[in-house]
Structure P
């Protein structure tokens, strides 16, 4: 399983978009322990700015509801850039906009094993240097 091999995130850039400090800190720490470089945004505007300034994002974990607003602009921007996305939500999946229904998601609370499994499934393969 991917969680048993911490190197599967080594040198990967992961964006976390989460407004709950406890969830965000826990996720950031877990991802860094697995070797990822992590950027954390707590709101829509901050996330949009980071997407525009970070040179490469391998995967984004995006909370569906940020401070009472739906993270649709963040999801749109990430999809436009071809970033792999995992939606994190404490709400029923019926609240996910139809155009994002095909994205992988996890309900909160989620376990580290569940998140690792989703990341391993949905991270794009690395290019092999010649």
Structure Q
């Protein structure tokens, strides 16, 4: 039985800020942009991985959510405690410099990790943690 990742979801509170970040700063392509009942879902992905997509979704797209639910999710987003994504790059230092130069919120400068990668981390405009890594050279 073969299983592959198809989509993952990241909650964003402002698609007009998120889309330029994922498209222009990270270099992902916008594949779909759908609106429904005052909500919006935008699908982005790497040109080198056409089979994998990241869906930038509203923070709480559940019509049964209570005001307390919405407030709780908003507070978690503000703290950057929701989802995160790890990207692989062939040059983590160059990736770091490009993203930092675009004004992204730096969480960690590039460093060698004991688990075999060199990585760095940023927050996207909604506060989600994004890590970028490459295998360490022996």
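What follows draws every value from the coordinates through simple rules; no lab data is involved. None of these values were measured; they are calculated from a predicted model. Cβ atoms are built from the backbone, for glycine too; each structure is taken alone.
Kindly point out which one of P, Q the value 147 was derived from, the read-out being volume of the Cα convex hull per residue in Å³. Label of the source structure: Q. Structures P, Q were shown, and Kirkwood radius over Cα pairs in Å, for residues 32-95 alone at 14.4 was computed from Q.
Taking FRET efficiency 1/(1 + (r/R0)^6) of positions 72 and 88 (r between Cβ atoms, R0 = 35 Å, to 0.05) as the criterion, the largest value within structures P, Q is that of P.
Once distance in nm of label points 7 Å out along Cα→Cβ at positions 24 and 40 is evaluated on every structure in P, Q, the highest one turns out to be Q.
Given a value of -6000 for helix-only ellipticity at 222 nm (-39500 (n - 2.57) for each DSSP H run of 4 or more, over all residues; to 500), point me to the structure among P, Q it was derived from. Could you put the intermediate results ahead of the total?
Values: P: -10000; Q: -6000.
Traced to structure Q.
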